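Computed from the coordinates by the stated procedures, all read-outs in this text should not be read as laboratory data. Because the structure is predicted, anything quoted here is derived from the model rather than measured. Cβ atoms are built from the backbone, for glycine too; each structure is taken alone.
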Structure I
Amino acid sequence: MKGIICYFSTTGNTKLACERINSKVDNVEFDYYDITSSEEPNFSEYALIGFATYTDYLEPGKLMTMYMKSIKGNGKPAFVFNTFGQMSGNTLGIMAKTAKESGFKLIEAHSLHVPENYPPLIKNGTTNENFPTSKDLVSFNEFITNLNSISKQLDSGQTVPEKSVRMKISVKLIQKIMGGLNMDEMGVKNVHKNQCVSCGICSKVCPYDAIKMVNDYPVFDESKCESCFTCFNKCPTKSIYTKKLDGIGHYPKPHANLVNKMKEV
């Protein structure tokens, strides 16, 4: 059967995990769809839909939630998946709720702890570079095994029970405190012009179209910025900086430990 995984992965952690899911679910031939791409997939071609994102302040990346709300599920079976560096929060709960509201039938859900890719935390020494742990990998493998089993049931016409994911009330209190401390704001961005090579990568990778190249240098539209740090992480010369971060804390690609562990699952 054919399936598709719609993913939002700014540094590659989530995409890497999705590739592992695809390699282990032998009953489904998955295509990938990067939701930052302008080319929309034809969902009528797929029997199973997956939604995968990183966690952004205890919630799904905003673009993923917006995307899931924009499409119609028409009763198709779907699973939700997220990676997180510190706390998963209500990422799965919100994705599950959004999937159901968009008309999908939720059949599986899972969160995977991976190395931290958020620059402010990395700067402060919170890298979590040894995650996922052996226990995390066992759980991740069980999720993949369940997906494989469920896909076989779907392929044979069997009825698959709907998955329930509870929202965590305590997370909302944490978010309120964090928001009050402005911990979710990247701050005004600037560029070291003596370092910038005018490659335009920051403009190309920004998921929210908040960066334009003007006279060979990036100009930031702060009203569109969602503080995802993609431009900061992906700048090859570390030219982008803020008041609190300059030349430190970058996470441009999946940590080597994660790459190796995804091969071992």
Structure II
Amino acid sequence: MNPIENIQAHDAAGPLLECRGMSVGIGARILVRELDLEVAPGQLLAILGPNGCGKSLSLHTFAGLRRAHGGIVRIAGRAIERWPRRALARELALLPQNVEDPFPATVLETVLLGRHPHIPSWQWESHRDHAIAASALAAVGLAGYEQRDVFTLSGGERRRAALAAVLAQTPRIFLLDEPTNQLDPNHQLEALELLRARADDGAAVIVTLHDPNLVARFADRVLLLGIGGGWVCGPAAGTLTADNLSALYGTRFEEVQSAGRRVFFQA
């Protein structure tokens, strides 16, 4: 079995990530109001919404990096505040919208950062950690890049290396903010196929995206975040519609069938 595909079984029945009445905002401004959400093992949830609606802040709140303005977030049935940070880092991984490399490092060293929650204090990475990192690099098409300086990578290659670090973390919950950012079309599909495979292996995957056609192709469920705190969540088949997209973005969308898939376009 591929090391990065070994997702641990969920300890108990129920969602891996859950929020009840969660509100997200900046200062006194509420961006997401009283969100109720469950993401079970095996599901890929895609978040769509216009710029400034709170997509990134919601992911950071799910990850415990910022406090919700109200409500509760639970990870595997436990309130997120009750999780020790190291244990939480073994449960979930976050790919931010922008990843910076403040220090020189090789590509392998960068990906091995994803293994740190699994390494005991004062210990070095094991052969298994190196094997998992190498497998993650191969999965994103960067085999052979291990000793490259990360500063020599293109923007798209750096994004794929960042995704490899998240895969190497082997979490049960993946939170990914625009994982297809800076990727060309074939690598966009490859990245989402990898995440779809993680969900199929039992992980809970939450991604923010801008392309409704990628959402229609890969997501089980969709969360639409609108301006003013409103939201709609449900199965992709019934929630991702031309009418809902038109209302969400304030521009007219239409839907057609092509090669057996739903395709959305701006009319």
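Looking at distance in nm of label points 7 Å out along Cα→Cβ at positions 95 and 231 over structures I, II, structure I comes out largest. Ranked by distance in nm of label points 7 Å out along Cα→Cβ at positions 39 and 223, structures I, II are topped by I, which has the highest value.
Quick check on the output: 52, 43, 35 is Cα extents along the principal axes in Å, derived from one of I, II. Which one produced it? Only one of I, II returns 52, 43, 35 for Cα extents along the principal axes in Å, namely II. One of I, II was used to calculate semi-axes √(5λ) of the Cα gyration tensor in Å, for residues 159-254 alone, giving 32, 18, 13; which? Of the structures listed, the value fits I. The maximum of distance in nm of label points 7 Å out along Cα→Cβ at positions 31 and 103 over structures I, II, that is, the highest value, falls on II. Using mean count of other Cβ atoms within 10 Å over residues 47-54, single out the structure from I, II with the greatest value. Structure I comes out on top. Upon calculation of relative contact order in percent (Cα under 8 Å, 6 or more apart) from the atomic coordinates, which of the structures I, II produces 19? Answer by label: I.
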